[in-house]
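J.: Quick heads-up: structures coming right below.
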Structure I
Amino acid sequence: MNEFEAPITDLSHDGRGVARIDGKTVFVSGALLGEQVRFKIRKRHRHFDEAETLAILTPSPHRVEPRCRHFGQCGGCSLQHLDAVSQIAAKQRVLVDNFARIGKVEPESWLPPLTDEAWGYRRKGRLSVRAVAKKGRVLVGFREESNPRFVADITHCEVVHPAIGPKIGLLGELVGSMDAAAEIAQIEFAAGDDTVALVFRHLKPLSEGDRAKLIAFAQEHAFAIYLQPGGISSVHPLWPEQPRLAFRIPAGEGVEDVELEFQPLDFVQVNAGMNRRMLAHALQLLDAQPADRVLDLFCGLGNFTLPLARRVAEVTGVEGEHGLVARAAENAKQNGITNASFAVANLFEDQRGTDWARKPWDKLLLDPPRAGADKVLEYLPHKHTGRIVYVSCHPASLARDAGILVNQHGFRLVSAGVMDMFPHTAHVESIALFERR
């Protein structure tokens, strides 16, 4: 028997309902906390099973109608059926649980959740492409929720930038009309303030006819088109000849804006509106003062570094990718910023011998990838550093590192809270403030 009825007693870290059958945990897609559901087991494992909802017998009062008709098929979103307040509450619970379970710490106060526009927010992403002979056409989209090996059959996306989201079906028709239809592996998109770029990864050289079709599509729909015949270094513009991707960051009252130029495959924060709110929030928590000397680790293009430079005496940004550091330095130059410097370093290796690591920084800003910053915390912060703001895209690594800062480096975890960088997904972005005791 593969069909069961059971109450949903929890919500998992990836947004699935949690039930128990004969003591075994079952993760049920499409189910919410507090619901009574009928579900079907679709995959069995030794310690847990995976299931899909067949019927909601007793719905949660927090259940809402998903805005996107592809919800449940497309794996891009997992929480569109849960109201916005409950989505944030679920993410807050994940952060609270990770601090208690992993870091064995608790903030002195919880910050109010940071939210912004919930639809059309995604300015960066990757669309999979698959020519499906049985359907007689090309699918462009995100992976299926139930089977990530397959591309979901979608025509639009409600969370992707409005210049792209409604045109996903048109992209499939475009690729399907090309000679290289079976050789287009993916399409990455990146939206600046004035330009929206599409990067076509193609496994074989494109014919002149295909190049002409891409240019015509770009002209009709106001896209910049890039081609990627190989690795990241092979990306180059097809049309126009010199597209420009950039976004402005309002640096605050009485302080000039900064503008960051970027390349279409560079890392930028996915949610432009939330990025602006996060920056203002981080600078406020850091309490940046004119005499401060600040170290910004995992700095990327200078997303935090350059707004900080408008407010403090000196700031150094450190990043592992050479291209990002070069563009960060050029962005500083273009904005007339002279008190920001940058260094290339692998921050997952010991860097204590470098000039920047030996300096007595007043404040530290950390924005690491999912792995966190535990390697950095083996040699930083110095005793002179009195305040740290930690921006995190993974609550478990933040919790671990919070425990290190509190128990080994003599800091207090003053406050922490979630930021809804990815609405309608289970992804938890958070921020924390540490002060030396």
Structure II
Amino acid sequence: MMQGYYAGISGIQTHQYALDVIADNLANTGTTGFRSGSTEFSDLLSATLSSTENTPTTDDIGLGVKLQTTSYSFAQGDLMQTDRYTDLALDGNGWFGTVDKEKTYFTRDGHFTFDAYQRIPGDPTSATSRLVTADGMIVTGTMLNNFTFDPAFDYGDLASNGTSGAYVINQPASSLSLSDVAAQTALEFPARLSYPAEPTTQINFLGNLGSDNSVRAMNGQVINAKNETNRIHLVYTLSATQPATGSSWDIVATAESKDGATVYDTQNGQAIFDGAGGLTSLTIPPIDNNGSPVSISLGDGFAGVVATGALPISGGAQSNGLAGGIMTGYSINSDGVILAGFSNGRESAIGRVAVYHFQNDQGLNRDGGSYFTETSNSGKPLFWRDANGNTVTGAIVRSGNLEASNARVDVGLTDMIVMQRAYQANAKTITTVDEMIQKALQMHR
């Protein structure tokens, strides 16, 4: 009868563990990225009353129950929208990686933010932003080193406080692949980041010079590689020698500063128009825009500059090129790629949040705070790759979302009732065995 005591005690203890797990699940229904747990039981031991060979049945008696393992549920939690683009949720399989004092943790809690600090105290050009967790751990990923520091770059505050210098994108990119798992590092971005100017290579003039002997002028805006906004100034005068039909105009082109105070280059040319005023030929070489050559076009025929008395005098210009821009903010796309946006409308990839996977997620060790660590049972973290060896995220990274706990209140309350009844039944087993022992002792007297 003493075996009944021990079986009942093991049942009480084991089901208490189960109730503890259920209580923990219910307590964390509001914890971001929480993975709920469940308990699995197994026989403790068994004893054979007698040993008889060649019988179709056995006479083993179980001696109790034990907690075999606690497993985790990796079911997808609901996605909750937030108003912060640095909040990330994984819609699918995978883990974010974080580092604290050289120890790596893995989590589904994507409540991240950018911190700010200066590598050199008091030097605003050394300011950087790191993607970190709410408790200060560094989020890991791959950096795209496609920017370099230009100490002479005017970030917009040179006139106000005499500060110059910024990092300039030297190779714009729309995406990037994750490097090897062991090469993942802190996602750290310069706070003063700029997009380079796209210098003007061609300027197209349009308008009407008229037919009378008057000096005409046209201006057009151009950008050079130094991010200077300058202008091309054209002066037209009737040539000394005119064709039999139509007209010929001498052109003096100057590349100069926007205010006209500095002249960078001067070129001469000639434009010839037919009797109707359409352009038939133009001879003028490219002009130097303070280091950036620019081709000058007056169009062709009646598409561009004309010379006719039938239309009002006019002038204008169109040019390619784009002024450089300063960073306006970051965004994160569905692959976890971090994009920097700039004031000139351009953007460039600069880093990518790593999404890790394991051969056996159940082998991970729970470390508190929605964090897990690798073990020999989970295997090393890895990246999924396709047949061509390209990195596959394995999940959609949802910016502006957080993943809710996957613990279900309805399941937890139901399991609690079941475990409570089992606990009570095991307690009843102990009291029943106790009564039987008391009865046996009374019989001895």
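J.: Which of the displayed structures (I, II) returns the greatest value of FRET efficiency 1/(1 + (r/R0)^6) of positions 182 and 334 (r between Cβ atoms, R0 = 25 Å, to 0.05) on calculation? Provide the component values of the computation, followed by the final result.
T.: Working: I: 0.05; II: 0.45.
Going through I, II one by one, FRET efficiency 1/(1 + (r/R0)^6) of positions 182 and 334 (r between Cβ atoms, R0 = 25 Å, to 0.05) is largest in II.
J.: Given 1.5 as the derived value for distance in nm of label points 7 Å out along Cα→Cβ at positions 286 and 318, which of the supplied structures I, II does it correspond to? Could you put the intermediate results ahead of the total?
T.: Values: I: 1.5; II: 2.2.
The read-out comes from structure I.
J.: Next question. Can you spot which of I, II the value 23.5 was calculated from, given it is Kirkwood radius over Cα pairs in Å?
T.: Details: I: 23.5; II: 29.0.
The read-out was computed on structure I.
J.: Mean count of other Cβ atoms within 10 Å over residues 294-301 computed as 18.4: which structure among I, II?
T.: Values: I: 25.2; II: 18.4.
Clearly, the read-out refers to II.
J.: Moving to a separate point now. Work out which structure the value 99, 33, 30 belongs to, where Cα extents along the principal axes in Å, for residues 22-189 alone was derived from one of I, II.
T.: Source structure: II.
J.: Could you tell me which structure in I, II was used to calculate relative contact order in percent (Cα under 8 Å, 6 or more apart) as 22? Walk me through the numbers on the way to the answer.
T.: Working: I: 14; II: 22.
The read-out comes from structure II.
Throughout, read-outs are computed from the coordinates displayed, never taken from laboratory work. Note that the structure is predicted; figures quoted are calculated from it, not measured. Cβ atoms are built from the backbone, for glycine too; each structure is taken alone.
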